[in-house]
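Visitor: Listed next: structures, encoded as structure tokens.
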Structure 1
Amino acid sequence: MTVKTVLSPSALNIMIHKCRRCFWLTQNKVWKRPSDGFPQITNGMDNVLKKYFDSFIQSGKLPPELSSDSRFNGMKLFDDVVLLEKYREWWNKDGLRFEDVSLNSTLRGAIDELLMKGDEIVVFDYKTKGYEPDDEKKAEGREWNRYQMNFYNLLLKKNGYEIYDYAYLGYYWPDGVNDDGSVRFGKFIDEVPVDIKMAEDLWKEAVLLVNSSCPSDGVDIQAVKKNKKDTECKWCKFVSYP
């Protein structure tokens, strides 16, 4: 009998980007990998940006940074405010989730923003940064966040939506202080190609991993990618199991 799993993009992020053994130990409730932490300023910015985007829904207009960008021609904000609020709450049982009975697994997520282009739904995600990302950081952001965007789009597809070919990352960072003391923010919008099959394959891989034997060694995936000499995971190396 397979272990029943409830997974999210953030949980799968451990398997994809951090350490497969940490993921196994966490999902099998042996030990939980500590969180990397989430700055309160990011939470605050997300809430402010949601209110900002929502203020345009009733008028049927897009925020200026989108309306002036040709990539958003023909798009409009998702206007079912009640459903949008549910989709923003990862804990909401009526939110964005899907149970695959054959996998004995539920995938859930919480989006920031949605747009529509005709019958196709478009994911838009806020990314608050401390400074303007250069080309290298933008490339890293596309690579790191494409998995999250793919999982969101998979969930939307499983919930009956037609999927757009791209998802969008909206970067915001402090850029200066105005004369009245208010903080000025810079912004940049990047796009990520959507790959539903990648998300489906990773979900299946995650369920298979959870139901396999515990990996004997914890490997820091980022250390491997950066060709570091020490690739041992600094977290689960202290966990003796089995």
Structure 2
Amino acid sequence: MHYLQKVKKMMIKTLWGQKVSPSESITFEKDFFSGVEIFRQSGLISSEGEFTERGKRAFGGLLSLVPSYQDGLDSRELGWGPFFIPYMSHMVHVAVELVALDKDKARVLLLYRDDPFFKGYHTPGSYMASGESYESVATRVADKELGCQIKFLYTLPGVIHQDGARFNYESVLTVCQIVGDVPERNQNARWFSYGDLQAFHQDIKSSPIISEQNKFIEPIMNIISDSVRS
């Protein structure tokens, strides 16, 4: 069945992001395919792998059980588990990326991550859930990922990632100013100056910024430059 090839391709991508052991991967693969087979045997998908009308209704019921994004996804881990990548791959979602400036607006705070998809520094961020605004997402991210409060300033036009490592999405740079200090326990956080970013921009290959966000370097440089002059 040709549709099983699509299922296997998504399964491999999802499995890669889950960091499971070889023995767990066997169970993971069986579970991934068994759900499709149960739907087929129940008449919820056709022999060609298309949802029947009953299947659409059943899947709609299952989706209603999915927790809201801010509850279902930890700030740094794929908290939605195995259905995070398959679900997110079907739509273009909005990621709110914090350009978190210091009190003098001369430096930006970035976080370090190292997982199967990304390795390097990146802007703290999260995907927008239903009912949220740019400001509310920024406040949530600052609290969960940075452990501090922020002053929301403004947003810049979105950037589409058509070559995302996991799926396509849109990033909206949300400029804010950190209020107070960032807890010292946040060892993944590091301040970067205009000069740091300029050096990365001139030598992208040696940039410690994750590849998907190298396109943010120049806009963030402009933000810092404009902030210092104002």
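Visitor: Suppose you compute relative contact order in percent (Cα under 8 Å, 6 or more apart) for every structure in 1, 2: which one lands on 19?
Guide: Traced to structure 2.
Visitor: Going by distance in nm of label points 7 Å out along Cα→Cβ at positions 2 and 114, which of structures 1, 2 comes out largest? Each step should come with its number before you reach the end.
Guide: Values: 1: 2.6; 2: 4.4.
Across 1, 2, distance in nm of label points 7 Å out along Cα→Cβ at positions 2 and 114 peaks for 2.
Visitor: Thinking of 1, 2, which structure, once Rg/Rh (Cα atoms, Kirkwood Rh), for residues 10-49 alone is computed, gives back 1.14? Mind dumping the intermediate values first?
Guide: Working: 1: 1.14; 2: 1.09.
Computing Rg/Rh (Cα atoms, Kirkwood Rh), for residues 10-49 alone on every structure in 1, 2 gives 1.14 only for 1.
Visitor: Thinking of 1, 2, which structure, once mean projected area of the Cα convex hull in nm² is computed, gives back 15.4? Intermediate results must be reported in sequence, preceding the final value.
Guide: Working: 1: 15.4; 2: 14.5.
Computed on structure 1.
Coordinate-derived values only; no laboratory data. As the structure is a computational prediction, the values presented were derived from the model and not from experiment. Cβ atoms are built from the backbone, for glycine too; each structure is taken alone.
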